[in-house]
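The structures considered in this document are given below.
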Structure 1
Amino acid sequence: MITREYPPFVVGGVATHTYYLTKYLRKMGIYVKVVSFGDPKLSTEDTVFIEPRSSIISKETTSIAGDIRVPLDIVRYTNFVKNVLKEEQFDTVHVQEPYVAGFISFEHKVTTIHDTSYGEIKGYMKYLDSSSLKRIAFYIAMGYTLEFASILTSKIIINPSIDVAWEMIKVYRVPKEKIRVIPNGVEEPPSNEPSRDAAREILGIPNDHFIVFTTAQHVGRKRIDTLIRAAKILKNKGVKGFKIIIGGKGPLTPHLKNFATKLQVNDIVEFTSWVPKEKLPLYYRATDVFVITSEYEAGPITMLEAGIRSIPIIISDIPSGFAMIAKNGVDCLKFKLGDPNDLAEKMIMLMNDRRLWKKLALGAKIFASAFTWERIARSTMKIYRDSRLIE
C-alpha cells in the first residue's frame, strides 16, 4: 500500500481511507505493507515511514523552499519504493494517490484517484490568493503529469465516486473498462464511546447549547466561509444558545479567523485546529448537527463518521460523491451551495424541530451503515481477483 500520508503521523481523508482499508484487508488474512511519508521513528515491520524534506504532507501555509523540494521528495520516495519492491515479493501494489507513485511500474498495480487535478483547479480558480495560486501551479506543473503517469502504469484505476470516474473518462480519456468505483467507508464505533453529555463534559462544551460541527482542511473548495456567514445570520436573527465549532487547519485558517472577527461572531464560532484521530469521536458525540459546505467532494469520510453516530447531516447540494446519492430530507438536509441564508435556515429547522432531528439522525445512521470498511475491503479484494491481480 503506497500512500502520501498515513496515521498516526497525520490524519486526512486519504490517510484515513488507507488506514481502514489496510486494517480490514489484514483482518481478511492479507499481508499488507504500507509505505508513507511520516516520522521514521514510528515505523514498524509492516508500516514504513519516510521522513519528508519538503512541504509534501503539510496542511498549513508552506514556504517556497519547502514547496521547491516537493519534486525531490517524490524522487526519493519513488526510489525507496522501487527498492522495497525489488527486495520483497508482492502480488499487488495499491497506490493511494497518484502524486507520490505515478512513475512506479509494477505488473499488478492499482491506483486509487480520490479526486483530480482538474477538479482541484476548478475549485481553486475561484479563490485566487497566494496559497491557491501555489496549489494551482502544482497541479498544472506536476499534478497532471503524475496522474497521467499513474493511469499509464496502472492496471486498474479506482475512484470513490461516479463523478470522479466521469472526470477520468471525459477529461483524462481513461477507458471505461479500466475504472472501478468503490466509495469511502466507515467503521462502526465502539460501544464504549462516551455519551453526548460525557463528551461535552470532557470537551468543556455547554450542555444546554445546540452544537454545529465541521472539520476539514481550510482550503477554498471547502467553502467554510459559508458556515461563518450563516453564524452571522443566526446571530442577527437573535437565535440564542448555539455554538459553531470548526475543526481543521490550512492555508486559509488566518483568513477564516479574521473573517469571523470581522463579522463579530467570535463568541459563537470556535476554531479547534486539527482534531487528533482519537479525540474526533468526542466531537461527533458532542455534536447536534454536522455540516459540510464543500463545492467539490468525492466522498467525505467525515460525513460517514458523523452519520454512523446518528448525527444529522447538512450538506451542500453538489452533484457529486455522497451528496449526489444521499436523499434530501431522509439521509440529510441539503442547502444551496454557497448560500449562507439557506444554510442558516436549515440549522434553525433542526434546532426547532425535534421530530425532524430524530428522523435525520436515523437517516444518517442508515445511510452511513451501507458503507462499512469491511464491505469496502471485500469490494477491493474482488477487484484484485476479478482483474487477476491475485489468485
Structure 2
Amino acid sequence: MASPPPGGRPDPPLLWTRPFVLSVCATTALFLALYLPLPVLPPHAASLGASKTGIGFAIGIFSIAAMVVRLLSGKYLDRPGRKRLLLAGVVVFALAAAGYGAVPRFPELLALRVVQGAGWGLAVTGVAAIVADLAPAARRGEAIGWWGLAPTLAMAVGPWAASELYTARGATPVFVAAAALGLGALAFLLPVPESARADAGRTHPAFSVPRGARLPSAVLLLSSLSYGSVVAFVPVELADRPGRAGLFFSIYAAAILVSRPLAGVVSDRLGRLAVIHPGLALGAVGAFLLGHAAHPVVLPLAALLYGVGIGGASFPGLMALAVDRCPPEQRAAGLALFFAAYDVAIASGSALLGPVYERAGFAAMNAMAAACIVAAQALLWWGLRRAAPA
C-alpha cells in the first residue's frame, strides 16, 4: 500500500488530463475562429451592399441565433450521444465561416451568420459541459478559470491577426483561416471521450431549466449589462484621445489573464462566494471610475478593477456556482441558460444604457452600470438567503 504524502494530505485530483488539455486547445481554436473575422465582416458586408443598419444586424443576429440554439439544445446535450451534436455544431460553424468569402450578396451573408451562430451555440455549450464533467469537483473552479482564459487570449490575438491578414491579402483568406481554426477545434475534440450520463433513459421537458442555474444566470445577466456598454461606448468616448481605448482593453485583458486562474483556486478552497462577492464589488468600483476616464490615472485603475472583478473573479465564480447547483445530468442545460444570459446582457447593455449616455453623459452611464452590478450582488445575497434552509 502506498504511503501518504508528507503531512498526511492526499494528492489533489488530477486536472491536466489529456482530455482536459484537448478541450482547452479546442476552445482556444474556436474562439480564435470567432474573433478573427470580426474586424473584417463590416467592410466585407459593406462591399456586398449592406447599409450601416444592415451591418449592425449582421453582427447582432449571430448572438441571437446562438442564444436560441443554446436554450433549445441544452437538454439534448445532456443526453447520451451529445458529442455527435457538439461535433456537428463545430462543423457547421467552420463551414459557415468558409462561406463568407464566397457569397455574392448581403442576404446570403446574413443567412450564413444565422447558420454560424447556431453552430456556435451548439459548439461552445457542448464544450463547456464536457469541461465541467472532466473537472474534478475539488478543482472545478480552477478548471473553469484556466479554460476561461481561451476567450481572452483569442480576443487579444484574433482581431489583430485578422487586421494584418486583411491588409495584406484581403477578406477571403481571413475567412478561410477562421474555417481552418474551426476544423482544428474539431480535430482536438475527436479524441475526447464522452462522459457517461446518469439519465440515459430520462427525458426532460423541451424548455426545462435546472433551478440551480437560474440565480447565477440572473446575477450574470444583471452584472454583465455594464460590459455591453463598455464595449460599445468606451471607444466612442475616448475617440479624441488616441490609444486610450486600446490601453483600457489591454489592461482589462491582462487583469483577466492573471486573476482568473487564481480566483478559481480560491473559489475551490474558500467557496464560490469568496470570489463572487469581492469580484462584483471591485467591478462596481471599476465601472464607476470608468465614468471619469478623462483623468490619466483613473482609466488604468478602472480597467484593472473591472477586469479583476468582473472578468477575473465573478464570471468564472458564477459559472462554477451554476455547475455546482445543477445535477450532473442537467449541466449542459444549466450552462446553456448561463451563456444565454450573457448573450442577452451583451446585446442589451448598450441598448439600455445608451440613452443614459446620450442624455446625461458618460459618467452617469457608468454610474448606472455600477448600480446594476450592485443590484446583481444584492440579488445573489437575497437569492441564496431565500434558498437556505430555515
Structure 3
Amino acid sequence: MATAMRFTKKALDKLSPAPPGKRDYYEDSRVPGLRLSVTGKGTKSWVLQRRVEGRVRRFTLGNFPEISIENARKRYERKQAEIANGDDGDRKQQQKKARRATLGDVFDDFLEARTLKPSTVKTYTQIMNTALGDWLKTPLADITKQKVGERHTHLTRNSGAAYADSAMRTLSTVWNYAEGLHEDDSGESLLPSNPVKRLSKTRTWNRPKARITYIKEHQLKDWFAAVEKLRGEPWGTVAQSTGDWLTLVILTGMRSTEAASLPWSQVDLKDRALFITDTKNHQELHLPLSDYLCKVLKAREKKIKGKYVFPSSGRGKKTPYLKDPRTHINHVIEASGVQFTIHDLRRTFTTSAERLGLPPYALSRLINHQYGHPMTRQYIITDLDRLRSPMQEVTDYMLKTAGLR
C-alpha cells in the first residue's frame, strides 16, 4: 500500500529510508498513480503504477531529486500516453539487461548487497571460482537445467558428494538473488526459473549423512590430559592459548570461531557470564560460566592483554585472534589417541548434557538453538541464573569423568 501525501520537495527530502530489504511507496495526492519509491538505503525513485493487460505494472521514471516533482509529473503523463499506445519499451529493455547478466556480474552484486561474514564470503568465492569458474562469464539465461545436472554429477564424482551439493546450494542462493534483482514492474522475474530446482525434482541431491562423532565418555580422561599439557605451556604462546580455547569450547558447546574471536568486552567475570553478538543464527548468545571456566578466564585476563581473549601471536597475521591452530590440535590427537574435529567438541557438550537429562529448552538455550514453536518460545524466559545450574552440571560431569574433579 502507498501512503498518499502532498508532494513537495521539503516533504520528500524528509522521508526516511525503508526498513532493510523493503521499499516504502508514497502516492502523489495531486496526480494519483505517480508514486515515490524509497529503498532501505534511502534511494528515492519516481514510479508510475497502473494495471496493464490485467496485471499491476510499475515503471521507473527516474530518481529524486535529480528529477524534480514537476518533471516527474510530465514524465508520468508521457508514459501514460505510451502505454495507451501499446509501447512497452521498458520491459524490452529490462529483458535485454536480464539476458546480458552473467553469473559473475550477479555474484559481484550479491556480495555487495548482502551483509555476510568474511568466512562466508571466502567460502562462496572459493566455490564460484573453483566449481563454477568457467560459468562466471556465461549469461544466466544460458545456464540450463541440463548443464546444472551434468555439473552436479561431475563434481560428485571428482570432488565428493558434500562439495557438489554445497556448490549447487551456492549457485541456487545467487540465482534466487538474481531473480529478485531482475524483475519486471509487476514483480515477475525476467530470468528463467532457478535451474538448481531440477536436483530436487529429480531427487539427485547427494545429501551426505551428517557427522555424529563426539568424544566418548571413556576418552575424556586422555583428551583432557593432553589439553592440560598445552595449558601448561608459557603464556602468550599459541600452544597455551589453544589449550584454553579447547577447554572453553568443550565446556560451553560454543562454535569454535565464536569462541576464538571472543573479545574481552563480551566477558563479564564479575557476573560470571559471556555473550556473543555475532552468531551463526543472528541471535545473541548469553552464557553463564562454570566455576572452572571462571578460573581459566581470570588467569588469562591477568596474563593476556589486548582486545581478544585468544589473540593471534606475532605480527602480520590476517586475523587478530586465534585461527586454526592445526599443529597443536594434532598434538592433542597424538598424545591422547582421540581422533576429533573441533565441532566434535560441541557435540560432546550436547551429548553430555543429554546424558545428564537437562531440560530440552535449557540445552537449546545453551547451544543457541531455537526451541519449539515461536509462540511457545516467548513464554519460556530462560535467564542466565536458570542456566547456571545446567552449565555447572555439565562441567562437573566432564571434569569428574576426566579425573580433574
When Rg and Dmax of the Cα atoms in Å, for residues 147-258 alone is calculated, the result is 22.7, 66; to which of the structures 1, 2, 3 does this value belong? 3
Please state which of the structures 1, 2, 3 yields 3.2 when distance in nm of label points 7 Å out along Cα→Cβ at positions 115 and 331 is computed from it. 2
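Quick check for you: by distance in nm of label points 7 Å out along Cα→Cβ at positions 339 and 363, which of 1, 2, 3 is greatest?
2
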Winner on relative contact order in percent (Cα under 8 Å, 6 or more apart) once structures 1, 2, 3 are ranked, highest first: 2
If volume of the Cα convex hull per residue in Å³ is computed and equals 166, the structure in 1, 2, 3: 2
Assign the value 21.0, calculated as mean count of other Cβ atoms within 10 Å over residues 243-250, to the correct structure from 1, 2, 3. 1
With helix-only ellipticity at 222 nm (-39500 (n - 2.57) for each DSSP H run of 4 or more, over all residues; to 500) coming out at -25500, pick the structure among 1, 2, 3 it was computed from. 2
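Only the coordinates and a few stated rules stand behind these numbers; no lab work does. Since the model is a prediction, treat every value here as computed from it, not as a measurement. Cβ atoms are built from the backbone, for glycine too; each structure is taken alone.
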